[in-house]
Every structure is written in structure tokens, then in C-alpha cells.
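Each structure below is given as C-alpha cells.
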Structure P
Amino acid sequence: MHATFDKSHRWAVVLAGGDGTQLQELTRRISGDKRPKQFCPFFGGRSLLDNTRERIAPIFRKDKTAFALARAHECFYRSHLADVREGCRVIQPANRGTAVAMALSLRVVTEQDGDAVVAFFPSDHHYLDNSAFREHAEFALNQIEEYPHCLLILGAEASVVRHK
């Protein structure tokens, strides 16, 4: 048990290996190809993956942020993740779902840091208030660091914003 937790053991895993089939028609209209939604430039030329990286960057060190990916999407993530070291790219031969991506990522992270506290973040979501997101994520991390033998799941209520 950690009496005072060393925050250098915080790791983020960004889940970015999904195929994005539900919005494929929309992403094809925007990008002209079959890219999954996390790689599509929905917001001023920035992808959902780019936005996720920006949202969590103040909480996690860059060298402690891993990405769960599918090899088939390499042409889409190569430029987005050019600055990410190889040990932080968890590449599955094929998309086998979220649970497999999480398990493989945990193995890769704990091989690098046996005391890691790992938080998972989907890369295909949009949040209007990044500050509130970070505040809640920090709260959750502090809780799990206080109770290291527990699992904590933090969710957000989905809403639809309609533009007039």
C-alpha cells in the first residue's frame, strides 16, 4: 500500500483501435475514406484523437500516455502519433474489442512500471468542458491512489448539442 502516492506512476491509455462503423458514412463524407471516427477531423481539422490527447495532457506525462491501436489503422494514426515512443504504442494485429485492448495495454504498461495506476480514455468522444473533465479525472485518480486495490469507473452522461 502506498502511504504517499508517487504521481509519476500515473498512466493513461487512450483506446483508439475501434473500427468506427456506426459513423462510417459521416466520416467518409468528411474525410473521403473509411477512417474510424477517432481519426476524422470533425472539429476545425482536429480529430477526436487529437482532442483526447489535448484533454488528458495536463494530467499525465507524455511518456506515460499509451495508445491502444489496431494495425489496420496505421495509415490513419501514423501522423497523429508520430511523437509517441514505440513503448507507448500498443498495436493489436486486429481489432478484438475493448476488453482485449485494455488487457494488452495493462500488460505493456505494467511491464514498464510495476506500480502503475492506469486510467483508460476512449478516443471517440467529444467533451464541451475539458476543464470539468480533468477535474473529475483528477478526483478519480486521487481516489484510486488512496484505495489502490480497487477499480473505479467514472462515466459522463451523454447529451446532444443541437446547433441552430
Structure Q
Amino acid sequence: MHKQGIALKNELSPEFFSIFMTKEVGSFEILSIPEDTEERRNLVQYIRLQVAECGIGIDSFFGFSSYNDSSEYKSRVGGFNQGRWVTYEEGELLKKFQVEAGRERKTGLYKDEADASLAVRACTGGIVITAESKTKNGPLKRALSIGGKVLNIGNLNLKEISQLA
């Protein structure tokens, strides 16, 4: 959306839409974007502006960390006043989209972990907007194949996006 110059407040007015990002996106992926080039600095600035203008919140499931977790461990769940209860349907989908633990990436997440979290939301009433490659086989593509609502704007231009509304 940054590359397309989309202002979320104009396209998805906070008056009519509630916009959230999962904890995996908001607390892991965005925070790990290096600001080492002008393009990346502009991207981070764009994200911060969209979050502020639209009041974008973090949607996380309620849970507790384990006493076995190291002090460097970043919890995927939200505690009191941060997380919400997982519905039965979301719990079943979490199992379906569960990713294998492996080596953590620079973000602190495992491969496809953020997309798996988004896939659950896409299948339970949320609409996930992504610019991910349409050919990537992963949780979002699987969610779409079972009726999840995933809008891929990666290859659309602004004229095509406005026609979707």
C-alpha cells in the first residue's frame, strides 16, 4: 500500500472501519524493519502515519508466558488488558495453520508465523489485506482456498483497487 500511495484514512475511513494488525505483525515484523535506506525509512514513516491516523490497534489472543521462557523471549500472546479470548473456531484454525518451530528469523518469528495468525483472522470474519506474492504457497493462500477473506493488492493499481469497493 505504501508503494501504491494509499492513505488508509481515505480508503478505509476510521468512521466506518476498524483496522487491526496481529501482534505478530505489529510487535514483531514492523519493529524489525531496518531503517538503513531511505526507502525503508519512508516505509516505516508511512506505517507509523497510517497507525496514528486510523487508530490501528493490535489484535492478540490472551495468554501467559511460561516461566521456562528466556528473558529475551517475545510473547506472541497478550496478557491482561492486551489480549482477547480465542473462540473455539479460532482455536481449531490455529491448529490447522500451526507452523513448525524452527530457526527464528530476524523478526523473532518462525517462517510463516505471522501469515498463519493472519490466516486465522481471514477465516473468522476479518478481511486480511496483503501485498504478498500471489504465487507463494503459505497460510494466506490456504486460507483463501477454504473461504478466508484475503485481498491481495500486491499487483493491483489504484484504479483496480477503487473498482473493488
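Suppose you compute mean projected area of the Cα convex hull in nm², for residues 59-146 alone for every structure in P, Q: which one lands on 6.5? Display every interim value, and only then the final one.
Numbers: P: 6.5; Q: 6.8.
Computing mean projected area of the Cα convex hull in nm², for residues 59-146 alone on every structure in P, Q gives 6.5 only for P.
Hey, relative contact order in percent (Cα under 8 Å, 6 or more apart) derived from one of P, Q reads 30; which structure? Structure of origin is P. For Kirkwood radius over Cα pairs in Å, find whichever of P, Q sits highest and give me its label. By Kirkwood radius over Cα pairs in Å, the leading structure of P, Q is Q.
When volume of the Cα convex hull per residue in Å³, for residues 91-130 alone is computed across structures P, Q, the figure 66 traces back to Q.
A short reminder: the numbers here are calculations on the coordinates, not readings from a lab. Model, not experiment: these values are computed from the prediction.
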